[in-house]
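In the part that follows, the structures are each spelled out as structure tokens.
Nothing in this text is a laboratory measurement; each read-out follows from the coordinates by a stated rule. If you're wondering where the values come from, they're calculated on a predicted model, not measured in any experiment. Cβ atoms are built from the backbone, for glycine too; each structure is taken alone.
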Structure 1
Amino acid sequence: MSERRIETSSDAAGNGSPIRQRMRSFRHAGRGLATMLASEPNARIHALAALVVVGAGFGFGISGQQWLAVVLSIGLVFTAEAMNTALEALCDVVSPEWHPSIERAKDVAAGAVLLAALTALAVATLVFGPRILSLAALGLEST
């Protein structure tokens with residue numbers, strides 16, 4: 001893992017233009033997302049599911065409102081996964097040994113990811129369920 005220098009308030013105030021500072025912030029954020037995808041198997045599962053759902057959205061020609069629900073659901077899941085990953089990393093540094101409060105914090109964060117994923121599954125069921133059932137019915141009629 002590479003070391004990153006911690007920026008101080010004097011760095012933010014006088015080191016580089018505001019545009020450079022924003023670009024640096026985006027680089028840090030991008031590195032964080034890349035780290036999450038590289039280190040967290042569940043994040044890769046969520047990414048694969050998101051690709052499948054986006055492909056299904058294009059294939060089924062879902063409406064603008066349905067796209068809104070799908071995109072927000074994907075964002076919700078990735079946000080929860082990123083927060084969970086960050087919290088776990090911080091907990092591991094703060095308390096390398098087992099501690100009941102750390103375990104509780106990690107469990108609650110993991111529960112938030114599960115809740116987000118179940119919400120996304122509900123959205124996917126509402127958006128794609130009727131279309132899939134229609135296809136299944138057409139397949140049964142042709143046999």
Structure 2
Amino acid sequence: MITVWVDRESVAMGDDAVSHVRSWELPDDAVPADVVVEVLRSGHLAHVAGDVAWTVQVGRFDVRRHDTWTEVRPVETSVAAVVHQSRAGERLVTPLNRHLLLRPFAQGPAVPGPHAMSFGYSSEGVTLRPEDFAAWAGSRQR
């Protein structure tokens with residue numbers, strides 16, 4: 001079994017008061033996609049009103065254990081997926097990098113460890129059709 005540390009960004013000032021670092025014990029052949037599945041099943045990502053997005057960051061992290069809390073800092077990471085959460089609460093995952101999501105932690109950039117991932121929060125996670133994006137961005141047809 002391996003330990004994978006997971007952190008997520010805070011979504012509001014009151015959410016900053018507690019650490020969002022959790023650890024999961026997973027099989028030795030676990031991949032980052034397994035962690036995404038566990039995080040979505042566990043409710044670890046905050047439920048917020050509105051359309052939001054979470055970026056799934058994979059790579060090398062510095063994990064420091066303190067007396068009463070654990071700190072997970074990205075060192076060299078890439079965004080491997082985006083989790084879109086709709087206003088209605090539905091979550092959809094967009095994989096962006098199959099190689100990063102399906103490469104076992106034991107073969108990744110953090111060998112021999114520590115193994116970690118982070119979820120970055122964006123309060124603007126609405127998905128738009130190209131024409132709606134153009135209007136949102138203020139672009140004009142020529």
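Matching task: -4500 is the computed value of helix-only ellipticity at 222 nm (-39500 (n - 2.57) for each DSSP H run of 4 or more, over all residues; to 500). Pick the structure from 1, 2.
2
Going by distance in nm of label points 7 Å out along Cα→Cβ at positions 45 and 125, which of structures 1, 2 comes out largest?
Sorting by distance in nm of label points 7 Å out along Cα→Cβ at positions 45 and 125 in descending order puts 1 first.
Work out distance in nm of label points 7 Å out along Cα→Cβ at positions 61 and 117 for each of structures 1, 2, then name the structure with the largest result.
Structure 1 gives the largest value of distance in nm of label points 7 Å out along Cα→Cβ at positions 61 and 117 among 1, 2.
Ranked on mean count of other Cβ atoms within 10 Å over residues 29-36, which label among 1, 2 comes first with the largest value?
When mean count of other Cβ atoms within 10 Å over residues 29-36 is calculated for 1, 2, structure 2 comes out on top.
Ranked on relative contact order in percent (Cα under 8 Å, 6 or more apart), which label among 1, 2 comes first with the largest value?
2
As an exercise: P(r) over Cα pairs in 10 Å bins from 0, in percent, calculated from one structure in 1, 2, equals 11, 39, 31, 14, 4, 1, 0. Which structure is it?
The read-out was computed on structure 2.
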